[in-house]
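Derivation of every value follows stated rules applied to the coordinates shown; laboratory data play no part. These numbers were taken from a predicted model, which means no experiment stands behind them.
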Structure I
C-alpha cells in the first residue's frame, strides 16, 4: 500500500487553485493570497487512510510550463480546477487540459 499521495491542482490562471488549497488549510475563505501557494503536506495521522498527503499548486502561465509538466509527471492524482463564473475555463477541459495531460503519458485519476 502506498504511504503517500501527491495531489496536483491544475487549471487555467485565475480559476481558484490557490484559493481552494488555502481554504482547505485555513478552514475559511482568504481573499488575498499569493499566485501559487507552497506545497502542503498533511501528516498521516490526520487522514483516514493513514497516508501522508501532499497537495501541490501549479501555475498555468507559459513561463512556468516546464515546472507544470514536471509536477504532472510526479502526481498520483490530478484535480483540474475550473471557474463556474468563466465557462471558457470549463470548455478548455476537453480541448486543452485532458489532451495536454495525456500527451505527457500520464495515466492517473483525474478529478474535476
Structure II
C-alpha cells in the first residue's frame, strides 16, 4: 500500500463528501479501464456503458452533468452517494476515502470553493 493510500481519517466517507472527486470535472476526465468495460458488459450494465463519453488517450470516461458532477452521483435520499458504488470504475476505487490523497484533494477543492 502506498503512503497516499493509507487511511488517516476513517470518518471521511464517499457518501458524505461534499468536496468529492466526482464534482467539477470535465466530461471524460475520470477514465474507465478495459477491465471496467469487460466487467460491465459481463454484468449487463448497459446503463453504465451507454453513459460513457470519449476521454483522454482514446479511452472512455464518465460523463458529467452541465454543473460538472458525475452522472452517477446521487441516489434518492443522498445527493452525495454514488449510484454505481458497488461496481464503480478503477479510477474511482483508486482514491481511497480518508487517505492522504483524498484529504489533499478535499482541501484543494474546498479551498477553491472558498474563493
Structure III
C-alpha cells in the first residue's frame, strides 16, 4: 500500500506541470514515483509467482515478464495513436476557426520572402 500511496502522491506533485518546468522541478516527483513503483512491484511479483512450484518458477517468471513488457508496449502504442489522432483533430479544428488573411498581407509576405 505504501508503494501505491507514494505513486498517487507523486502524480499529485505533477498536477501543476507546465512547459516551463526544467529538470529541477521534475527530479523530486520522478524520484518519488520510481521508489514507489519498486515498493508496489515487489508484492505484485510475490502474489503472482508465490504459488508456483519451484521446478516451474523459471518458466512462470519468463511468462510474467513477457506479458508485463508486452502490455507496456501495447499501452504505449495505444497512447501514441490516440495522441496523434487527437492532435490531428485539434489542428483541423483550429484551421476551421482561422480567418483568411487579407490579400494585401499575402502580397507583403510574398514580397518580404523575395527580399530574404
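From which structure (I, II, III) was Cα Rg over 2.2 N^0.38 Å, for residues 29-68 alone calculated, if the value obtained is 1.16? Write out the running numbers ahead of the final one.
Values: I: 1.53; II: 1.16; III: 1.40.
Traced to structure II.
If you rank structures I, II, III by relative contact order in percent (Cα under 8 Å, 6 or more apart), which sits at the top with the largest value? Walk me through the numbers on the way to the answer.
Numbers: I: 34; II: 38; III: 23.
Structure II comes out on top.
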